[in-house]
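The next part holds the structures, each set out as structure tokens.
FYI, it's all coordinate maths here, none of it is from the lab. Keep in mind that what you see is a predicted model, and the values were worked out from it rather than measured. Cβ atoms are built from the backbone, for glycine too; each structure is taken alone.
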Structure 1
Amino acid sequence: MLGIKGRMTQVFDDKGAVSAVTVITAPAMTVTQVKTSEKDGYQAVQVGSGSRKESRVSNPVKGHLKDLPLARHIREFRTTDAHERGAKIDISSFAEGDIVAVSAISKGKGFQGVVKRHGFHGGPRSHGQKNKERAPGSIGGGGRAGGRVVKGMRMAGRMGGDRITVKNLKVMKVDPATNTLLISGAIPGRPGTLVEIRG
């Protein structure tokens, strides 16, 4: 399923135990294309979610979605299940207690240092320490790679904005009336982020 991340809240089970959950709005998706091994070399289903103004959609996409609603998001999933173009897929395919994996783009955090980005401990806090508490320290030297910085060296830089997959999350509640799923724990991204849910 494709959904939109919302806020976080709490749910209580029959025994009174509380669980933190993320609310995901997942309206019904439309199958826009079915890919087969004979024609495309692999089996997959392409789905569209959401809606968009006709003026905001390019002509190639309009032709691809002919006779179907103009979807805001189009994604493809590998599957061997049988689907037909134009069919609807909704959250009824999920049930309470299902274990799912959720993928999304994480929050962008801009340029960050090595302490926040890689978990470095920083320098000592004593012995005349002045301005090196969060410094990276040595990055090698002449004996390591001929005076060059080794590829993959952990240093300061842009952080976040990566595709993150969180596995083994539990579906706590399914509400077909409002097209919402409550999934245990936190998932990547800010509220409003497009998420992929795979069972």
Structure 2
Amino acid sequence: MIPELNQSGVLPPFIPEQGPTDPAGMAPYKTTISEFVLRYAHSPERRTILRGLLEYRRKLKQVGISNGFQWLDGSFVEDVELNRGRPPADVDIVTFALRPTNDLEQWKRIVSGNTDLFRPNEAKQKFYCDAYFVDLSTHPLHVVSNTRYWFGLFSHQRESYLWKGLVEIPILCGDDEALEILDREATQCLKS
């Protein structure tokens, strides 16, 4: 479930009624890709970014990356149109996943052959995703360090340091349904 934005136009870092000590009411908020699309597909710019996100997720699965989840954040999950007077340019995303292979050389070939998935500038150009990858197959100390870094970065606005929430979506999560929802939203907006 994605909570409503707070008075600052961001996802709350925790649901006030539950308090900051109840893990069930804290960010990252677990949801589905369909709910994410329904929530954020309310402008042409956002629908373009969502199409890129769905394509990014499709390609991850195509190269075998499916055992994991993604954190989504940035101005995309905020009321950036009201607060900054502009649409979002991309969606920030960190994919936490196991490698599809234990063969390190094969993994290196997957990464080097799909730089648009693993190099943020390429992912942003092609998919409108400011995308990063945390390899859950590495030593737990590295996983903890990376998780600490990304949660610390994503849980605060860069300019204001405002504490905010983020969204978590499994990689395997009904993307076809989300694409249908996105197409339906686009069609309805054209008719309006």
| request: Compare mean count of other Cβ atoms within 10 Å over residues 35-42 across structures 1, 2 and report the one with the greatest value. | output: 2
| Upon calculation of distance in nm of label points 7 Å out along Cα→Cβ at positions 91 and 147 from the atomic coordinates, which of the structures 1, 2 produces 2.3? | 2
| If you work out FRET efficiency 1/(1 + (r/R0)^6) of positions 67 and 99 (r between Cβ atoms, R0 = 35 Å, to 0.05) for 1, 2, which one comes out largest? | 2
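Using helix-only ellipticity at 222 nm (-39500 (n - 2.57) for each DSSP H run of 4 or more, over all residues; to 500) as the calculated read-out, with -1500 as its value, let me know the right label among 1, 2.
Matching structure: 1.
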| Which of 1, 2 yields 63 [percent of Cα pairs over 22 Å apart, calculated] | 1
| message | Quick check: 1.9 is what I get for distance in nm of label points 7 Å out along Cα→Cβ at positions 11 and 131, calculated from one of 1, 2. Which structure matches? | response | 2
